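Below, each structure is written out as structure tokens.
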Structure P
Amino acid sequence: MPENVVISDQSSVISGRVREYDHAKHESVRRVLRWAITHIGFRFLAKVESDQIEGLENLPKTGAAILMINHIALIDPVVVLGNLPRNIVPMAKAEVYWVPIWGIFPWLWDVIPVRRGEADREALLKALAVLKAGEIVLVAPQGTRQPSLQSAKEGIAYLAHKSGAPIIPIAIEGSRGFPTFNLKRWKEPGARFKLGKPFRFKPISGRLPREALKQMTDEAMYRLAEILPENRRGIYADLSKATNHYIEE
């Protein structure tokens, strides 16, 4: 049965019903897209250092999970989904659907569109449906591309809290400047990434105030910062400020 989803603080409420998600019906199209990404995209448009992808053992073979990435270039989600053994469902700004040529990909993959600048209830419900079905969602908590970590949105904490799914931080490097045909960029190091150790938030019943969601988000972001080089950590650079009040040990 679909469950009712509610998140609130003193001033706002997000509610709705989690829809059913059928992962299998998308797999045939996604397999074709994966082939195109590997044999066309990663050969002619973006250089990926596949021998420098680390931590794949931290990705569960089955079951729900939330992948949390630092977002430094347009192709980051594609670099990750094209190099994992399981097909995942990224969340992306709604505008990407309308990018010429490139916008065909999210339509075919069934990427979850997110309306920025608001609490997008529809996007959250779709992501929860994917997690409820035992599949993987990819989230860029900052909501936009930044060279280093900036303040993150609370959606990552909300999804993890409501679903109980583990969060897996992923540190991406070398993706800036792609896609391109520029030979100079192709001679430089390409994209690679590292999966950190999974973690979960402690189960908490009832509604969470916005302040709690903010602290949970910051705790998750510090876990991501730990596996990033110092120049990518941004406002989460001081790891001594990290807390684990809401994280299961």
Structure Q
Amino acid sequence: MRWVHRALVDHYGRPEWEWSDAPVDELIGTILSQHTSDLNSHRAFEALRTAFSTWEAVRDASVDQVTDTIRGGGLAVLKAHRIQAVLRALTDADGRVRLADLRRMRRRRAVNLLTSLPGVGRKTAACVLLFGAHVAALPVDTHVHRVSLRLGLVPPRTSPEATTDALEAALAPADYYAFHVNVIRLGREICKAPRPRCEVCPLSERCCYLRAAAATVDASSRSGSLARTVSTSTRS
């Protein structure tokens, strides 16, 4: 995994760690990003912030209001219920929506706190930590999961959650951000889901997927040659 990280830094550079210091915003934004494009989720988040002045206002609005506001982001009904449930769970005794300072907690405790919220899994928790609180975490989205499986960084059929554990154990926390950002870029530009561009991949020399594909082509070629030989012999 460290070789992969170094190769991607050589290829793409080392991205600077950007974070918002707004973990609640990051949490809601990540919920909105589920099963939709970045463009649609960004539009839905901006619509929500424009329509409601505070997170307390979002919490106290009717679910229909919230649903209509974020409809452009997809799965609006589900996400509206989830967002309001999370905001209610984060409401303190004074009626304010607050999230404890994640930077002052042990990382495991911070992860457990976030994943205890309604509908929040490991990926969402990691996004909040990495992008909203400047706490080292490694979100495994569909791109990171696909690339990890293809490279053989984790065994076949490893779940996203187990992939998170494996990647975080193998890399230094200071490298989580760069690894996450660079692998996503690789997954979007080169290691695409339907048709990966293996011929331009900077990781091709150690890719299990490419080796398996080459072996399949080679076996098919040998089978074809054998069939042609047998056919020629039969005619003779």
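We did not get these values from a lab; they are worked out from the coordinates using the rules stated. Fair warning: this is a prediction, and the values are worked out from it, not measured in the lab. Cβ atoms are built from the backbone, for glycine too; each structure is taken alone.
Laid out as a table, the results:
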| read-out | value |
| --- | --- |
| Label whose coordinates, when percent of Cα pairs over 27 Å apart is calculated, return 33 (choices P, Q) | P |
| Answer label among P, Q for the case where distance in nm of label points 7 Å out along Cα→Cβ at positions 65 and 193, calculated from the coordinates, equals 3.6 | Q |
| With helix-only ellipticity at 222 nm (-39500 (n - 2.57) for each DSSP H run of 4 or more, over all residues; to 500) derived as -8000, matching label from P, Q | P |
| Structure responsible for 23, with relative contact order in percent (Cα under 8 Å, 6 or more apart) calculated and labels P, Q on offer | Q |
